[in-house]
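Take a look at the structures below.
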Structure 1
Amino acid sequence: MSKKVKRLISVFILILGISSVAAVYVVDATNYSTNDDDFVSGVIPVYTPGSGGILYIVNAGLTNIMNNQGSLSDVKMATESTSGSSEIAALSLDKARENKPYLAAISEPDIYRIYEGTHEYFEGKHPDLRAVAKLGYAAIHLIVADSSDIHSFADLKGKTVGVGAGTAQEAYIVDLLRTGYGLEAGVDYELIPIGYQEVQQGIQDNSVDSGVLMGSLPAPLMQEAAQTTDVRILTVDEEAQQKVEEDHPYYSFMPLEAGTYQNQDEDLVIGSIDLITYTHENTPDLLVEEYLKGILENREAFEQVHGTAKDINEDTIADGMLLPLHPGAENYYRQVGITTDE
C-alpha cells in the first residue's frame with residue numbers, strides 16, 4: 001500500500017472519529033442533565049394549585065426571588081396556577097416525558113400515589129419523580145352544624161359529605177372512612193363535589209350534612225365558618241388513626257387545641273397532609289439548588305411572602321418526605337448541614 005493511500009486512510013479514520021464524537025455529543029445534548037447546567041434556559045414553569053392558595057402565593061414569591069437573584073441568567077421562572085392536583089400531575093408528567101425541567105407544588109399523598117402507581121387517575125408507576133422541599137402542611141377539618149346529630153365519623157353513615165372532587169382531601173376522607181370506620185363512599189355515604197365556599201353555605205342551609213375545610217392552623221376558611229355559622233369539628237378517634245397510618249403512610253394526624261376556633265371548647269384530633277415541591281430526576285441540579293436558596297438564604301424576602309413562610313425552614317424543609325430526594329436537593333442539603341432520611 002502506497003504512502004499516499006495510507007495517508008488518505010488515516011485522514012478518513014480521523015474524520016470519522018471526530019464525526020462520531022460530535023454525533024454522541026449532539027445526542028447527549030438533547031437531554032437535560034443533572035450534571036450539566038448549561039442546558040438550563042428559557043421559561044421554567046412552577047405548577048401550583050389556584051392563585052388564592054398558599055402554595056401559589058409561596059411559589060409566586062419564590063419565583064420572584066429566583067428571578068431577582070440573577071444566578072440563572074438565561075432562565076425565567078414562571079408560577080402557573082392550575083385547577084388543582086390532577087392538572088398539576090398531568091402537566092408535570094408531560095414535562096417529564098419530554099425530559100424538560102419543571103417544579104411543581106402539590107399535596108404529598110397525591111404525588112406519592114402517582115409515584116408508586118396507585119393513583120386512580122394516573123396509570124403505572126413513575127419512579128423518576130423526586131422530592132425537592134417540604135412546604136408545610138394542610139389541616140383537614142370535617143365540619144357539621146352544631147345542631148347536627150353527627151358526633152363521630154361513624155355517624156356519617158347515610159349522610160352527605162361536601163368535598164372537592166379529585167382532591168387530596170377527598171382521597172383522605174374516602175381512605176379515613178373506609179379504613180378507620182368501615183364506610184364505603186357511594187354505598188354508606190354520599191360525596192357531594194363542592195368547593196370551600198359551597199361547604200360553608202351548605203352547612204348554613206342544611207343542603208349538606210358535613211363538609212371539608214383546609215388550611216394551616218388556624219385556617220382562615222375555618223375561622224370564617226366558625227364566626228358565621230354554628231359548627232362543630234369532628235375528631236378522629238385513636239383506633240381509626242392507627243388503622244389509617246398503618247395503611248396510608250402519607251397521612252398524619254395532629255392535635256387541635258381547645259380555643260383554636262370560636263366556640264371550640266374541646267381538644268380534638270384532625271387529619272393533616274404534607275405539601276411538597278417535586279420534579280423529575282433529570283431536572284438540572286442548579287435549578288433545584290437555586291429554588292432552595294430562595295427559601296433558606298433569602299429569609300427576609302421569603303418570610304414576607306406569606307405568614308406560613310417562617311415555618312418553612314432548615315428544621316422542616318427536608319423532614320420525612322416519602323419520595324426520593326432529587327440529587328440537587330440532596331447535595332444542597334448536605335452542603336448546608338441539613339440531615340435528611342436519604
Structure 2
Amino acid sequence: MTMKRIAVSALLLAALGAGNAAFAADAAYPSKLVRLVVPFAAGGSTDLLGRVVAQKLNEAWRQPVIVDNRAGGGSIPGSAAVIKLPADGYTLLLGTVTTHAVAASLYPKLPFDIQRDFTPITEIAFIPQLLSVHPSLPVKSVKELVALARSRPGEINYAAGGYGATPHMSMELFQQVAKVKMLHVQYRGSGPAMIGLLSGEAQVMFDVAMTTLPHMHSGKVRTLGVTTLQRAPIVPQVPTIAESGYPGFESLVWFGMFAPPGMPPDLTQKIYETIAAALKTPQMRESMASQGLQVVASTPAEFSKRIASEIAKWRRVIQQAGLKAEY
C-alpha cells in the first residue's frame with residue numbers, strides 16, 4: 001500500500017472513530033444536569049408546569065433537571081439569554097404564546113427572531129380562557145354581550161392584566177370579530193384584574209379557566225363562553241365563542257419546549273420523545289386536566305407549524321388594533 005493510500009485510510013478510520021464517539025455521546029444524553037429556563041417568576045402557572053415537566057424528565061433521564069426562573073421584562077430577557085447558549089440539550093426553555101407568537105409583532109425591537117433563534121421541540125399543553133362578566137351586566141350569552149356592546153360603544157369596560165398578555169389579546173380579537181368596541185382597563189397582572197371584575201370596577205374579562213372557575217361556581221362572575229374550538233372538558237356546560245356565532249374563534253394560552261438555535265435533529269427528537277412519553281401517561285393527563293390543561297405533545301414539525309400560524313394570526317390582530325409596545 002502506498003503512503004498516500006495509508007494516509008487516506010488513516011483519515012477514514014479517524015473520521016469513523018469520531019463519528020462513533022459522537023454517536024456514543026448522543027446516546028448517553030443526558031450525562032449531567034439539565035437546566036430548564038422558565039422566564040417567569042416562581043409560583044405562576046408557567047413555573048408550576050415547568051416544575052412538573054422537570055420532575056418527569058428527571059425521572060426518565062435519571063439526571064437532575066432544575067428549573068431556572070429568569071423573570072422580568074415580559075419574559076423576553078430570560079428567553080433571549082437561552083439563544084446564546086450551546087445547542088447541546090443541557091439548556092431548555094419553557095415558552096408561551098405571549099413570548100413566542102404575540103411578541104413577534106407587538107415589540108418592534110425584539111432581541112431575537114422567534115422562528116430563527118429557537119429550536120422548537122414540542123407544544124406541551126394549552127389552557128382555555130373563559131369570557132366572563134360581572135353579574136350586574138344584564139347579559140347571559142355572548143350574543144347578548146355583543147348586542148349590548150354595540151348599543152353602548154366604548155362604554156363597557158374590560159379588565160386585562162399586562163399589555164399584550166393573552167387576556168388582552170383575546171379581547172382585541174373578540175372585538176374585531178364581533179365588531180364591538182369596549183374600554184380597556186389595564187391592571188398590573190391577572191390577579192388584580194380579576195379583583196377589578198369581582199368588585200364591579202370592570203365589567204368583562206378573559207382569564208384562564210382555573211382562575212375563573214371558583215368565582216363562576218360561587219356566582220360572583222357569569223361565564224359566557226370558552227375560547228377553545230370545542231367545548232373544554234373542565235367546563236363542558238359553557239359554550240364556545242365559536243359556536244356562539246363566531247366560527248373559528250380560538251385563543252389559547254399554550255406552553256411549549258424550546259432549545260437554543262441549531263440543535264441537532266436527532267437530539268431534538270430524543271428530547272421530544274421523552275417529554276411526549278411522560279405527557280401521554282394517564283396519570284399525567286389526569287393531573288393536567290385537573291388544572292384545566294389539555295395535553296398536546298406535538299412533534300417538532302407540528303409545533304413549528306403551530307408557531308408560524310400563531311405568529312401570523314396575532315400579527316393581523318395587532319396590526320388591525322394598532323398595538324405597539326416598547327421592550
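Here, each number is a calculation from the coordinates, and none is a lab measurement. Owing to the predicted nature of the structure, the values given are computational and were not obtained by experimental measurement. Cβ atoms are built from the backbone, for glycine too; each structure is taken alone.
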1, 2: which one has FRET efficiency 1/(1 + (r/R0)^6) of positions 69 and 253 (r between Cβ atoms, R0 = 35 Å, to 0.05), as calculated, at 1.00?
-> 2
Could you figure out which one of 1, 2 the value 16.9, 52 for Rg and Dmax of the Cα atoms in Å, for residues 213-300 alone was computed from?
-> 2
Identity of the structure behind 1.3 (criterion: distance in nm of label points 7 Å out along Cα→Cβ at positions 61 and 77, calculated), options 1, 2 | 1
Give the label, chosen from 1, 2, of the structure having the highest value of distance in nm of label points 7 Å out along Cα→Cβ at positions 261 and 285.
-> 1
Assign the value -11500, calculated as helix-only ellipticity at 222 nm (-39500 (n - 2.57) for each DSSP H run of 4 or more, over all residues; to 500), to the correct structure from 1, 2.
-> 1
Winner on Rg/Rh (Cα atoms, Kirkwood Rh) once structures 1, 2 are ranked, highest first | 1
